[in-house]
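Every number in this text was worked out from the coordinates using simple rules, so none of it is lab data. What you are looking at is a predicted structure, and each value in this text was computed from that prediction instead of being measured. Cβ atoms are built from the backbone, for glycine too; each structure is taken alone.
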Structure I
């Protein structure tokens with residue numbers, strides 16, 4: 001009888017081609033499958049809550065693992081960690097209900113994007129360096145317009161392939177941590193590259209190149225916008241983006257704040 005497990009995984013995505021398993025690229029999902037199989041676990045199915053792009057990091061990627069039979073969690077986890085590269089760590093591994101599905105059962109997901117407001121030797125692959133003065137109050141007003149259900153087709157990659165571009169944003173906040181600015185977004189789901197383009201456009205607002213009203217207009221495809229074609233060019237770099245967590249029924253819905261980057 002198939003056994004199901006729930007994993008919480010953190011990873012530095014800088015050198016990986018995203019989460020989704022691929023035949024011709026090294027990915028987080030593929031590396032986890034390899035490590036479990038090296039530990040003697042037959043992997044029937046492995047899926048994550050969010051299909052993070054190449055270069056994107058995760059602090060709490062939730063995944064489900066299905067195997068033909070149960071295993072000793074402590075023993076297998078030790079073997080898996082011995083096989084995994086240092087840039088991937090399993091924070092939690094435990095049995096889950098048989099039908100648990102990391103993507104389908106998530107009620108929301110939270111991403112954080114880190115912006116550093118000066119040139120930095122240490123943050124250059126962990127945050128987007130924006131050296132121009134950012135007006136955070138303007139950015140906050142634009143972020144407030146994101147909350148609610150909107151059609152995000154102008155902010156996604158390959159919109160023609162999506163069944164729907166409607167996304168319900170539960171929260172979009174701008175946090176001022178001094179040298180670091182964190183844009184934190186929670187929604188029921190996200191579209192391909194949507195968060196990075198949302199952040200890129202918010203930075204244009206902060207720099208004064210885009211008005212709050214023009215940003216809001218981009219959220220309604222029925223409205224004409226002189227800036228619609230520029231959204232893709234404003235895409236924020238992948239290395240500043242962190243998948244913070246997936247929320248599921250029964251999980252504590254604590255409010256996230258502060259710098260998402262783990263302390264080492």
Structure II
């Protein structure tokens with residue numbers, strides 16, 4: 001396994017951000033983009049030049065989408081991903097644009113949060129979501145790519161069933177072990193027994209279970225939450241995963257840098 005760090009594509013200061021990856025001591029990153037105005041030939045060239053300059057490889061392009069986003073249990077199912085019908089068409093288009101941008105970068109994994117996948121499969125809502133995912137996944141397949149679901153907003157069984165029902169053959173998982181805990185959906189070690197064969201990238205992130213019925217649990221530095229990283233890394237090895245562990249720390253400033261460096265040391269010992 002290799003170690004990487006998540007990089008947010010928020011502006012054209014690409015060289016600085018990729019340099020930071022190398023300064024942290026990484027050769028891999030996951031590039032996350034929410035602003036489709038940056039999905040241009042110019043920005044793609046800047047990214048490629050910076051990656052070559054600093055010897056950094058992009059494991060996955062994480063693609064966001066427009067519209068409202070509320071990360072809790074009440075508004076979340078109504079606003080996130082491809083599940084809400086009023087945003088579905090536009091977001092499908094945006095994910096396809098993200099796929100085209102990733103193709104410019106030579107990146108074969110395109111990931112996103114698809115939303116709170118319906119747990120009951122024999123409903124019109126579930127089948128409509130499956131059709132939408134299939135449209136995006138087929139577009140990615142035509143671009144020579146895999147389409148990855150980031151975990152957390154559904155149970156592992158529901159995610160596996162959705163992958164099987166979409167059935168395009170190019171679906172995978174961006175496994176975020178903390179999200180499975182933050183959303184109260186599963187123990188990430190056990191989840192690998194359900195869908196381990198589909199994992200193509202991994203967020204190294206930690207957190208705690210929810211303590212009320214509306215809000216997600218709290219993210220923490222790696223080692224301070226409920227993810228059992230020694231067992232998790234061992235299970236990844238057991239299921240044959242040999243990709244990247246992408247450190248994600250969703251805060252900013254000096255503490256974020258400190259936590260990333262400490263996480264790198266901890267994970268190096270485990271892998």
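Taking 1.07 as the value of Rg/Rh (Cα atoms, Kirkwood Rh), for residues 10-97 alone derived from one of the structures shown (I, II), identify that structure.
Corresponding structure: II.
Which one of I, II has log10 I(q)/I(0) by the Debye sum over Cα atoms at q = 0.18, 0.22 Å⁻¹, for residues 2-41 alone, as calculated from the coordinates, equal to -0.56, -0.79?
I
Work out mean count of other Cβ atoms within 10 Å over residues 138-145 for each of structures I, II, then name the structure with the largest result.
I
Taking -14000 as the value of helix-only ellipticity at 222 nm (-39500 (n - 2.57) for each DSSP H run of 4 or more, over all residues; to 500) derived from one of the structures shown (I, II), identify that structure.
Working through the options, I get structure II.
Out of I, II, which one gives 34, 20, 16 for semi-axes √(5λ) of the Cα gyration tensor in Å as computed from the coordinates?
I
For structures I, II, calculate Cα Rg over 2.2 N^0.38 Å, for residues 74-177 alone and state which one comes out highest.
Largest calculated value belongs to I.
Looking at structures I, II, which one was mean count of other Cβ atoms within 10 Å over residues 90-97 calculated from, given that it came out as 19.0?
II
Looking at structures I, II, which one was mean count of other Cβ atoms within 10 Å over residues 146-153 calculated from, given that it came out as 25.4?
Traced to structure II.
Ranked on relative contact order in percent (Cα under 8 Å, 6 or more apart), which label among I, II comes first with the largest value?
Max of relative contact order in percent (Cα under 8 Å, 6 or more apart): I.
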